[in-house]
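Undergrad: The next part holds the structures, each set out as structure tokens.
A short reminder: the numbers here are calculations on the coordinates, not readings from a lab. Quantities reported herein were computed from a predicted structural model and do not represent experimental measurements. Cβ atoms are built from the backbone, for glycine too; each structure is taken alone.
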Structure 1
Amino acid sequence: MTEISVWLRRGTTTVAAGRVALGLTALAWPAVPARPWVGASADDLAAKVFGRALGARDVALGLGALAAPTGSARAWVAAGALSDALDVLASVASWRDLPRLTRWLVAASAGGAAIVGAAGALTVETQARSRP
């Protein structure tokens, strides 16, 4: 396993663990992770419902990536990367209406997680194929 593969594997594990933590936070206190993304409207009922739903998604994706064997983990990591990339697209679609400072933080963190996840999914696939 190359040094880059080791770093990507650690990165995908870190992203998956962070996804579980963020998801659990969103389930318990949906306005906390939503506020940087959507601002004061995070306290609205609709935002809380959608925040909890996204939190449940993140818990499922994160636990799946952490618990799956190496070959199966690829699908979980790739699904998480796709959801992060779509979060970036959702942010861009509403860019002008989002809080000016934190929209960059949200887009950068989701974009970074999408890149690490996509690269990690490719690495997991390569490692699974090269094993006897």
Structure 2
Amino acid sequence: MNFNETEIRVRYGETDQMGVVYHANYAVYFEVGRTEWLRQFGITYKSMEASGIKLPVVSIAINYKNSACYDDIIKVRTSLKKLPTASIEFDYELRNSEDQILATGNTVLAFIDVNKNRPTRCPKYLLDKLHNYSL
């Protein structure tokens, strides 16, 4: 599988007074997609941090196409853009239940060694799990 798809129901607190999702929440939806993408390989942020790796976002881009609204079910499709090195890059596509594109985006995250507080290479255990991943 070259992507992960996660469904999210838009909560009231994520919207403005008109019931439209506040723009910054799309970054949160990307994080949910990214977390579930990692989870499909048996990896969590918690396990990475326990092994001495943190994964901060160093770049994010969001292109808004249509509005998501309160109580909508949205699908976050997350895919790996290229095999990781010292960073990992994801592409995202958010769609509503009518299959309309709501937003597209991209994030780049850096692998950081928590003991040295310096960038490091992608952990071997993640690369091993991505061995059969098709881009």
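Undergrad: So if we calculate FRET efficiency 1/(1 + (r/R0)^6) of positions 63 and 103 (r between Cβ atoms, R0 = 25 Å, to 0.05) for every structure here (1, 2), which label has the highest result?
TA: Top value of FRET efficiency 1/(1 + (r/R0)^6) of positions 63 and 103 (r between Cβ atoms, R0 = 25 Å, to 0.05) goes to structure 2.
Undergrad: Out of 1, 2, choose the structure whose coordinates give helix-only ellipticity at 222 nm (-39500 (n - 2.57) for each DSSP H run of 4 or more, over all residues; to 500) equal to -29000 when calculated.
TA: 1
Undergrad: By the measure distance in nm of label points 7 Å out along Cα→Cβ at positions 39 and 87, tell me the structure among 1, 2 with the highest figure.
TA: When distance in nm of label points 7 Å out along Cα→Cβ at positions 39 and 87 is calculated for 1, 2, structure 2 comes out on top.
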